[in-house]
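What follows is a set of structures for review.
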Structure 1
Amino acid sequence: MDKSKEHILNQPLDAVISIRDLHKAFGDNKVINGFEFDLLRGENVVVLGKSGSGKSVLIKLIIGLMTPDKGVIDVLGNQVQKLNTTQLDEMRVKVGFLFQSNALYDSMTVRENLEFPLRRHWIKKNTSKDEVNNLVMEALTNVGLPHTVDMMPSELSGGMRKRIALARTLILKPEIILYDEPTTGLDPITGKEISHLMLDIQKKYNTSSIIISHDINCVKIVANRIVMLIDGKCYATGTYKELENSTDTRVKQFFE
């Protein structure tokens, strides 16, 4: 049997993402070097690692923005490397992505920002204006900001912009959400609010999430499990408390 097929057959039944023997190098720099991982349905997993350890590369490999040198990435039953452009777009509709920069369109109102992914991926020709408005208002209500619907991004605080970006991610009702440094640039109180909002979203929609974060307070709030990305591998995994109490100096350094 082909080894890559064997790997995927061995994935847990409730896994929404499975990665086996993943490798990605840039020249002599082996950024991802035999990484293996499963994200289970309804689970929040934080990936911890030093700057330059490959966390962002890992996310780009998962959603097909980069091609691995070797290995298998299975997302919702699809091997990402085997998908054509159309199939990749269909998969990405089910995988929401919250950018570190929020990536809101400054020239669009909040409403127009939320309508954009709907018009690109989801809205059928016979969808009424009222149906679109209901979806927009539902997403904004989920993040506690229905009153901002006709405001411009420039009128919003940093925390509000982060919430609007999350609403735009939620509007397509993804099964998986990938968070890239969701609390970076926010004050501690706002960062805590965003972290608890992520938990609320997980509970309400049973989303499965991979969270890239250096904010240990965010990690402590949102993580069901933590994966340590060290030397391109899944060096250690466990709950916050388990890793915080580890005697391994390479793990302990993140909790000191």
Structure 2
Amino acid sequence: MLPVLDEAWRPKKVVLACSAQMKHAAVALRAVIQPKCPGTVVETLNLPNAYDYTALSDTFLSYLAEHADDNIALNVTGGTKLMAVAAQEVFRSAGKPVFYVNVENDDVLVIGEKATSQPLRAKLKVHEMLRAHGYSVSTQDRPQISRELRDLTARLIDHVASAGRALGTINALARTARDEPNLRVELNPAQYDSRSLADILALFADAGLLRQNGQALVFKNEEARFFVNGGWLESHVYEALQSLRAT
């Protein structure tokens, strides 16, 4: 898709060659390409069995025969290996250019040419990448973190290196409590005697997210349980990304 979005490579028409099993993928790609490239026509070329070499070759030969005067190039990056081989052989025998996108660095390599690879400059936003894979963003929450929870998160980050195992234990306990009545979970004897675990639990307790009664942990509510169950790390990442976005 990136060559289509890059103005230096953008064609007037895109033909998505796909098997019956991949028609949903073609629909998803079309949903991203058309809004971003309003002048580009997007069509579908229906392929037979993606593992029938002869049938695939015949389909590509027929298409090129019907469009003999068109300026066509083949992006051989996708598809099954057999599909790619059949398409490449047909296009090369017809003297049509074939190119490949290196997915590691988004460079384009024109097969058979000595020229160096050319970098693609098109970029996708996260929601566009999801949509290209058949998903959509229904809601986008912007978490509001109180100063107290932000301070707690900063302290937890400071403890990651020294108390990583304790944080992992708390994460597991909070996950278990999700399915328990009253969001309650019991510590086993080893957990109850762990000093490092007690120190981290005290931080969450001081923030009012949970309370400890002997070997029992009770979370204040589902929101608090989620925060203890790794939500604090999500909040930290979100805050870090927001700060980078502002610079």
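We did not get these values from a lab; they are worked out from the coordinates using the rules stated. Predicted, not measured: the structure shown is a model, and the values here were computed from it. Cβ atoms are built from the backbone, for glycine too; each structure is taken alone.
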Practice problem: Please state which of the structures 1, 2 yields 25 when relative contact order in percent (Cα under 8 Å, 6 or more apart) is computed from it. | Solution: 1
Quiz item: A value of 1.4 was derived for distance in nm of label points 7 Å out along Cα→Cβ at positions 165 and 213; which structure in 1, 2 was it taken from?
Solution: 1
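Can you say which of 1, 2 returns -14000 when helix-only ellipticity at 222 nm (-39500 (n - 2.57) for each DSSP H run of 4 or more, over all residues; to 500) is computed?
Working: 1: -10500; 2: -14000.
That value comes from structure 2.
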Exercise. Compare FRET efficiency 1/(1 + (r/R0)^6) of positions 45 and 149 (r between Cβ atoms, R0 = 35 Å, to 0.05) across structures 1, 2 and report the one with the greatest value.
Key: 1
Quiz item: For which of the structures 1, 2 does the calculation of FRET efficiency 1/(1 + (r/R0)^6) of positions 29 and 221 (r between Cβ atoms, R0 = 35 Å, to 0.05) return 0.25?
Solution: 2
Quiz item: Which one of 1, 2 has Rg and Dmax of the Cα atoms in Å, as calculated from the coordinates, equal to 18.7, 60?
Solution: 1
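Comparing structures 1, 2 by mean count of other Cβ atoms within 10 Å over residues 205-212, which one has the largest value?
Working: 1: 21.0; 2: 16.5.
When mean count of other Cβ atoms within 10 Å over residues 205-212 is computed for each of 1, 2, structure 1 gives the biggest number.
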